[in-house]
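Okay, got some structures for you below.
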Structure P
Amino acid sequence: MTAREEKIMGEHFHYLKKLTDERKVLMAGPCFSKPPFGLIVLHVTSEAEAREIMSKEPSVVNGVHTYDMALLVVSLMAVNPPKS
């Protein structure tokens with residue numbers, strides 16, 4: 001990773017951390033697959049809100065990452081999952 005990418009990834013982390021504190025991001029992290037990718041689960045009221053959040057995401061803005069979006073309707077969820 002270049003110095004520029006490291007800087008952007010730091011901004012990416014802090015942006016998502018802020019949104020997590022605001023309860024807009026429920027979870028986020030890397031998926032170790034081929035090719036590698038990350039997953040961000042947003043808690044928003046509309047697709048427009050999700051797109052606005054992602055349009056300001058530093059790694060997207062700076063061309064390090066792209067994103068795809070899918071609607072998830074939660075059928076089951078542990079409220080306080082055990083810590084691993």
Structure Q
Amino acid sequence: GPLDLGTARATARRAMRRAGLFATGDVGTVLRFTALELGEDDAILGESGGLERFCTARPEAAEIVRLASGLEYAGARWQNASPRSGRPV
């Protein structure tokens with residue numbers, strides 16, 4: 001069936017967070033932006049146990065951590081670039 005506006009926005013935000021991780025390779029940066037996007041103080045990420053609390057409270061953050069620690073991400077991020085791709089190895 002058709003998507004409602006809220007679902008479409010949530011899906012687009014999820015895709016942007018995931019793309020940000022693949023593009024930057026920096027899970028910390030993506031988590032900081034995720035915190036700010038969700039109206040959270042990104043200082044939590046620097047606190048002892050902060051990452052665990054953030055991921056427990058916000059499934060969006062937990063998803064980024066799962067993706068960053070998964071084989072799919074490692075394979076895509078660290079595959080050898082072809083000489084013509086222009087992408088640094």
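FYI, it's all coordinate maths here, none of it is from the lab. Small disclaimer: the values here were computed from a predicted structure and weren't measured.
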Item to check | Which of P, Q yields -11500 [helix-only ellipticity at 222 nm (-39500 (n - 2.57) for each DSSP H run of 4 or more, over all residues; to 500), calculated] | outcome: P
Checklist entry - If mean projected area of the Cα convex hull in nm² comes out at 6.8 when worked out from the coordinates, which of P, Q was used? => result P
